[in-house]
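Nothing in this text is a laboratory measurement; each read-out follows from the coordinates by a stated rule. The structure presented is a predicted model; accordingly, all values stated were derived computationally and were not measured. Cβ atoms are built from the backbone, for glycine too; each structure is taken alone.
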Structure 1
Amino acid sequence: MHLYAQTSARRTRQVLADLVAVALIYGAVKLAMAVRDAIRQLAEPGRKAESAGTSLSDGLSDAGDAASEVPFVGDQLKKPLRSAADAGAGLADAGRSLQDTVGHVATLTAVALIVIPTVFVLLLWLPPRLRWIRRSTVTRQLAAGPGGADLLALRVLTGPPNELAALPTPPGGLAAAWRRGDEQVIADLAAIGLRREGLHG
């Protein structure tokens, strides 16, 4: 099995198509990573809120612990400070939640920006390449088998006639020459069949 044609024109087109496909997929990945990083910047307020909430909660908790040691009124002083510390912890939790949400959105967006263009490129590029590989393999096996040149010549005779005009027309026409077993005509027709698939005779 060959991945590329033997004729230079078709091989060049195949290589260019492969390079374009790889470049498009690479570009999609780079774009997705850039978008992901940009979205992650939106988590900065969440980081600040988490930091501020944690600092506030820790400070108020320490203050509440210190206030609880005040004789007679320590418990009364500690309760509002503890409530405020809980509010600070809630702010920190909200900040963490925002960061998690932004992180998930960034990841999902990056995955979508990679998968969708990649699938689109593969759907446009891969089927024709696989069809050519299959056709060229069958043609090569056909040409190598017994009577392969005859079969290739027949395939050319029954296919599009545009390339037949370049061949010299023998008496009675190309089809009659093929039926007579004219070796030169058969060889010329088989060569056209191989060239159609980007193969050399």
Structure 2
Amino acid sequence: MTASGDEPFTISQRLHLLAQDAEGDSVTLDWILAQLNERAFGLFLLVLALPCCIPFLYGVPQIVALPLMFVSGQILLGRGTPWLPGRLGARQVATSSLAGLAQRAEPWLRRIEAVSRPRLAALTRRPLDQLVGVALVVFSASILVPLPGTNTVPGIAVVIVAMGLLQRDGILVVVGTILGLAWIGTLLLAGATLVSLLRAWIGL
């Protein structure tokens, strides 16, 4: 899939092209990364986070969470292009799943595309995007929590931030970051409350 900074493809169209270009029953994360070219950070975050938005989906979010965290960490470190180590890059994604993901995500992505535009673009570029990288690492880590529904909200937060990075829309970046931080705060509060109740129950 070719790419250029002024190409007419929307983000939803690019996902469809990615699925169409996939050959065989499955592709690796390295292959996906190689197709995304100069917009790789935002698009790769988007591709990895979209499956996490599905409620009560187990297995897939945990598979993509580590690569998601790794790529987010590279944004934090100010790396220009994303890279995955051998084992993470070799992880397989079914071609049918990639096509289905593009189809299911299209109406939602189109809604976001319709309201997004370049604004507060400094938040999408270094050095400010490195602060966003900190939040993305935390959101990605929370996806690993093996509890029902814990992947959905941080997944949506990462998708919104990724769309903001792609569209140079700092407002979307802020919205996604606030959503994710609110979720992390809720998890921490719930965890602290649970620990307190357990301690009271066992008499500590």
(request) Figure out for me which of the structures 1, 2 the number -0.62, -0.90 belongs to, where log10 I(q)/I(0) by the Debye sum over Cα atoms at q = 0.09, 0.14 Å⁻¹ was derived from the coordinates. (result) 1
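Among the shown structures 1, 2, from which was the value 0.15 of FRET efficiency 1/(1 + (r/R0)^6) of positions 118 and 174 (r between Cβ atoms, R0 = 35 Å, to 0.05) calculated? Could the numbers behind the result be given before it?
Working: 1: 0.15; 2: 1.00.
Clearly, the read-out refers to 1.
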(request) For the read-out helix-only ellipticity at 222 nm (-39500 (n - 2.57) for each DSSP H run of 4 or more, over all residues; to 500), a value of -28000 was computed from one structure; give its label from 1, 2. (result) 1
(request) Given a value of 2.1 for distance in nm of label points 7 Å out along Cα→Cβ at positions 30 and 158, point me to the structure among 1, 2 it was derived from. (result) 2
